[in-house]
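J.: The structures come next, written out as structure tokens.
What follows draws every value from the coordinates through simple rules; no lab data is involved. Note that this is a predicted model, so its numbers are computed, not measured. Cβ atoms are built from the backbone, for glycine too; each structure is taken alone.
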Structure 1
Amino acid sequence: MFAQKKTSPDIQSIETFVPRGLITSYKDILSAKVTSEGLTPLRIYFDNGVIKKFEVIKDHEKSPATLMLPRLVEPHAHIDKAFTWISSPNLSGTYDGAMNANLEEHKDRTIQKVRFRAEKSLKLALKNGIRAIRTHIDSFDMIGEQSLDVLGEIKKEWESLIYLELVALVPMEYWTTQSGRNLACKVAKKHGLLGGVISPPYQKRTLRDQLIELFSLANNFGCGIDLHIDETSLFPGAGLSELLSVLDQINLEVPITCSHLSSMALMEPYHLRILADRLAYHQVNVVALPLTNLWLLSRDETCSLLKRPLAPIKQLQKAGVTVAIGGDNVQDPWFPAGNFDPLALMSASMPITHAAPWNRLGLSLFTTSAARLMGLEWDGTFRIGSRADFVLIDAECWSTAMSTPPSRKVMIHGHWIPNETISIEN
């Protein structure tokens with residue numbers, strides 16, 4: 001299935017379909033055909049960890065049986081609490097139920113448990129073809145700060161395989177305290193981000209003061225920001241409006257991401273468009289989290305609601321906002337499923353978001369936009385000289401790739417990662 005050739009002792013090649021929109025060495029593939037799904041059949045040569053040459057596979061030649069993608073990006077995870085559903089289930093499936101179960105689990109959290117969960121998460125992510133993860137970490141007490149420390153250690157241990165970006169997740173008011181300032185200093189040393197949660201109810205003046213303090217800390221320490229915001233069906237867009245009002249007043253010098261934005265979809269189209277334009281003006285990135293949002297929010301046990309809270313991805317993209325899709329929670333009180341599989345996430349997101357990978361903007365949610373949002377050095381496109389870092393999928397079209405998770409091989413810097421060497425449980 002996974003055909004590979006050696007043309008010399010060093011140079012290797014593969015024959016595969018590649019999404020045309022991810023190839024930026026245009027002159028090398030001008031004569032290549034493109035399928036109705038936007039896939040181009042190519043013979044790709046690589047050596048010393050980089051792509052050396054593209055060769056067009058002609059019409060009379062046999063079509064490839066694989067599909068190649070760059071290793072993908074997970075822009076929003078919670079690996080410190082992953083796999084805790086079994087001990088802290090949320091059978092009601094509600095936001096409040098998740099919060100209560102999360103707080104109970106946090107009381108028994110230990111560094112050993114956090115390390116086990118994180119390493120299991122990274123092993124799965126590696127096996128499934130992920131190269132970078134931004135993870136939020138509950139950081140508001142002693143075990144929280146210890147979790148941040150142990151994940152900082154794991155970040156260094158895994159840096160050759162997966163880039164791990166850490167976000168300190170605390171209540172917004174925490175950033176106004178001396179403990180919050182000390183935490184920001186620690187986060188800066190780990191090249192991490194400052195996080196928090198903005199969801200009603202809240203006092204507008206108090207929230208604005210907290211945001212001003214947070215932005216000041218971020219500027220002083222050079223930390224990016226990633227906020228959980230408007231993860232609710234109440235008061236659509238209210239948290240975003242407050243955040244944008246503060247951004248109108250101060251000069252934020254670091255990148256900012258807003259995750260969730262669920263209630264924004266419930267706004268009237270005119271007001272939604274204005275808010276999207278303001279997000280683009282202030283260069284606010286967005287991570288949509290469709291699986292957790294549709295599982296937790298707007299529940300009514302008496303009926304199935306037809307209008308659901310979800311970040312309005314296409315409207316945001318149209319306004320010029322950088323948008324990515326994340327998996328969010330994995331087998332914890334917030335979401336009982338998931339396994340750090342970007343292909344499964346892509347497949348599950350399709351009927352929810354109508355974002356198809358054969359469309360450029362649909363694929364960007366998991367590739368180039370996700371890389372841009374995290375500020376990664378490589379944007380995930382293929383060109384001569386770009387790194388040989390990819391996932392080779394046993395599928396000849398998008399439909400096969402989006403069906404039962406296909407078998408795949410992962411290459412990092414020109415070397416295949418043998419699946420059998422990755423022990424998930426230990």
Structure 2
Amino acid sequence: MQAIVQDTPFVATLRPARTRSASALWSGRFLSGFAALFLIVDGIGKLLRLSPYVNGTADLGYPPDLVVTLGVIELSCVLVYLVPRTAPLGVVLLTGYLGGAVATHVRHVDPLFTHVLAPIYFAAMLWGGLALRDARLRAFARGIVEGDGAEGTVMTTKVRSKDGTMIAYEKSGSGPAVILVDGAFCSRAFGPSQRLAKALAPRFTVYAYDRRGRNQSDDAPSYAPEREIEDIAALIKEAGGSSALVGLSSGAALSLEAAAAGLPIKAVVAYEPPYVDEAGDRHGAAHEAQLKQLLGEGNRGGAVKYFMKDMVGVPSFVLLIMPLLPWIWRKLVAVAHTLPYDAGVMREFKVPRSRFASVKVPSLVMYGSKTDARLKDAAKIVAGAIPGAQHRELPGQTHNVNPNVLAQAATEFLR
């Protein structure tokens with residue numbers, strides 16, 4: 001979300017393609033066809049110089065005479081995408097075209113979900129549709145994710161937490177110890193921790209672990225946030241008795257809770273702990289119970305959708321698309337049972353001022369300049385609750401922070 005296996009052409013993949021079911025194939029055709037049809041209609045409108053397209057182009061700051069050229073480019077890219085042999089090239093060209101649309105809407109200060117992100121939704125459908133129907137892209141993606149071991153194999157180790165739960169982790173780099181604490185859904189297999197560990201490894205000994213119940217870590221019959229603090233304590237012991245923590249989202253809140261509990265922590269870097277219900281009007285106290293109810297009914301997909309729509313605010317139509325992207329959806333559903341854990345860590349999504357007042361270690365609370373205003377406010381409140389804490393804005397970042405940007409800021413604070 002690392003190294004391409006080798007410099008072979010895209011069509012000459014290294015592994016035999018895995019077969020896809022008929023339903024996956026038709027899902028891919030539907031996604032590709034829907035996105036392509038929209039772009040064809042859009043391109044023809046530009047080519048015919050229909051007034052909504054001419055006026056829309058002018059409103060976005062482009063010369064009206066450019067509308068025909070844009071239509072030709074758009075239709076040409078779609079044509080390349082629709083030809084099976086050249087579809088991989090077509091999806092790359094269309095991604096570039098849609099990226100320009102994103103930049104235009106950002107410059108025009110248009111609404112985020114309905115305008116700025118709209119081209120990204122179509123790009124996701126184009127890529128997702130192609131991946132479902134084209135074995136070459138699937139094999140290419142596996143080569144990137146799985147690699148060929150050229151950079152060495154990182155060994156997974158397990159440590160026993162206080163309640164007997166085995167927690168999986170891997171160690172890389174050299175220098176002072178840093179433990180990475182992921183947010184919801186994420187683990188070493190999914191999310192930013194691998195890239196973040198790689199960026200920090202030149203200066204630190206990095207411990208990336210799977211929070212309990214995720215990926216290769218075990219789970220326990222019952223849960224309490226204190227168990228996850230004990231997991232961090234076991235990792236700190238493995239790291240030599242003390243460590244800094246770098247936490248993201250609910251992992252940031254967990255890192256601060258661990259510091260408040262008095263663990264031997266040198267420093268905490270917390271990125272956007274999502275305490276977004278300070279006023280108590282966003283049903284924060286009810287989220288954990290609702291997630292548990294859905295999971296108790298066996299509705300893991302429903303729990304994922306509830307988390308993303310009702311707790312995060314993802315638009316409904318995005319949730320309609322996501323189950324059609326099985327390589328992502330499967331990973332989200334696989335850890336759905338841990339979503340109440342994240343809600344439990346957040347403790348009604350209100351900043352625990354009295355506990356954070358007991359944090360005695362250097363702390364840096366950060367947020368992105370392009371993130372939700374609630375997350376910015378939460379970060380500032382958290383920093384104000386911790387004695388001597390610093391807060392910092394990362395330019396150009398959202399809640400899905402670039403791991404390299406976060407690593408640089410963390411390194412500046414921790415060194």
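J.: For distance in nm of label points 7 Å out along Cα→Cβ at positions 264 and 304, the calculated result is 4.1, so let me know which of 1, 2 that is.
T.: The correct label is 2.
J.: Supply the structure label, taken from 1, 2, corresponding to Cα Rg over 2.2 N^0.38 Å with the calculated value 0.99.
T.: Only structure 1 yields this read-out.
J.: With distance in nm of label points 7 Å out along Cα→Cβ at positions 272 and 288 derived from the coordinates and found to be 2.3, which of 1, 2 does the value describe?
T.: 2
J.: Let me ask you something else. A value of -10000 was derived for helix-only ellipticity at 222 nm (-39500 (n - 2.57) for each DSSP H run of 4 or more, over all residues; to 500); which structure in 1, 2 was it taken from?
T.: Structure of origin is 1.
J.: So if we calculate distance in nm of label points 7 Å out along Cα→Cβ at positions 48 and 360 for every structure here (1, 2), which label has the highest result?
T.: That would be structure 2.
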